[in-house]
Structure P
Amino acid sequence: MRFKLVPSPRLALAIVALHAAAAACSVAVLPGLAGAALAAGFLALGLAAAWSRALLRSPVSVRAFEIAGPELAIELASGDRIAVQVGERRYVSRLAVTLPLRRPWRTILVSADMLPADDFRRLRIWALWGRLPGVAAAQLPA
C-alpha cells in the first residue's frame, strides 16, 4: 500500500510556535546579546524544521512511502527511493504516528492531516500490529 503525504500547515505552525516559546524562555533566562542570539537560533531551527518536516519542502523530506508486509520504502522530495527498516518502538495516537527508522537513522512523523482519514487509519493499524487490514474472503464480491 502506498501513502502519499501532503504538507501540514497545522504541524508547521505548532513547530514554529513551540520554538518561539523556547526563544522567549531563552531571552527571559539569559538577557542580553547571548539570549538574543540563542533566541534567533531557536527561531531559525523552528523555521527549518517546519520547512522540511511539516511543509515537506526540503529535498530530503519524505513525500511518500510504500508498505509491503514488514518492509517500508520511502520516497524523498528529490525523487529518490530508499528501502528502510522500521524500528519496533512506534508512537501511535489519533493525531500522529511516528515511525523510527533504523537505517538511515531518522524518524518519520505523520500527522493526521497529512493523509486522508482512511489511509491514516490503515497506517495506525499497520504501526500497531505490523500488518494492514484485510477483507475476509466471505466479504469479497463474487
Structure Q
Amino acid sequence: MSASFVALPVSVAWVSERLYREKPSELPFGRAVEVDGWDEALDAAWTDLFRRPGVAQWAHDYLALTGTTEQAILSFRDVTRIVGRHGRGYYGVSYPADLLLAAKSRSAAMQTAILEVLDRHVTRSHLDLPLLSSLVAQE
C-alpha cells in the first residue's frame, strides 16, 4: 500500500484566517484566498507517518472500525486548547492554529496534530486499537 493512494482518515477544516493568504484575483466581490502551504504540510506529514511500520494496517483497521458510523473531523481554529467532542455521527476536534504557527516545521506540526486527533478519537470512542502515537514511538 502506498500513502499516495490512502487519504488521511480525517476530514480537515481550515477555520483560522491566520492560516490563509490572499491571492490575486479578478473577483468582483470578496477575496480569493488559499491555505498558505498547510495542505502540502498535511499531505507530507501523513505520507511520512503512513510509511512507518504498522501504520498502514492501523489505518485500515481504523477505517474498518469507524466506517461511516463516526468520522473524525479536525478543525484548525483560533482556540486556546485542543478540544474534542462527540457529535451526531462524528467526533470533532478543534486544534489551536497557534500550535501550528509556533512550530519550526510545518510537516512536524501537522504530524503532531494528526497523532493528537486520531489518538483522542481512539481513546474517547473506545475503539479497539492501539494509539497511533504508540506505533510511531516504537520506531
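Computed values, structure above
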| read-out | value |
| --- | --- |
| Comparison of P, Q - label where Cα Rg over 2.2 N^0.38 Å is highest | P |
| Source structure (of P, Q) for mean count of other Cβ atoms within 10 Å over residues 91-98, computed value 20.1 | Q |
| Which of P, Q leads on distance in nm of label points 7 Å out along Cα→Cβ at positions 27 and 43, largest value | Q |
| Winner on relative contact order in percent (Cα under 8 Å, 6 or more apart) once structures P, Q are ranked, highest first | Q |
| Top of P, Q by mean count of other Cβ atoms within 10 Å over residues 19-26, largest first | P |
| Origin of the derived value 1.3 (distance in nm of label points 7 Å out along Cα→Cβ at positions 99 and 131; candidates P, Q) | Q |
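Just so you know, all these numbers are worked out from the coordinates, no wet-lab data involved. The shown structure was predicted, so the numbers you read here are calculated from the model rather than taken from an experiment. Cβ atoms are built from the backbone, for glycine too; each structure is taken alone.
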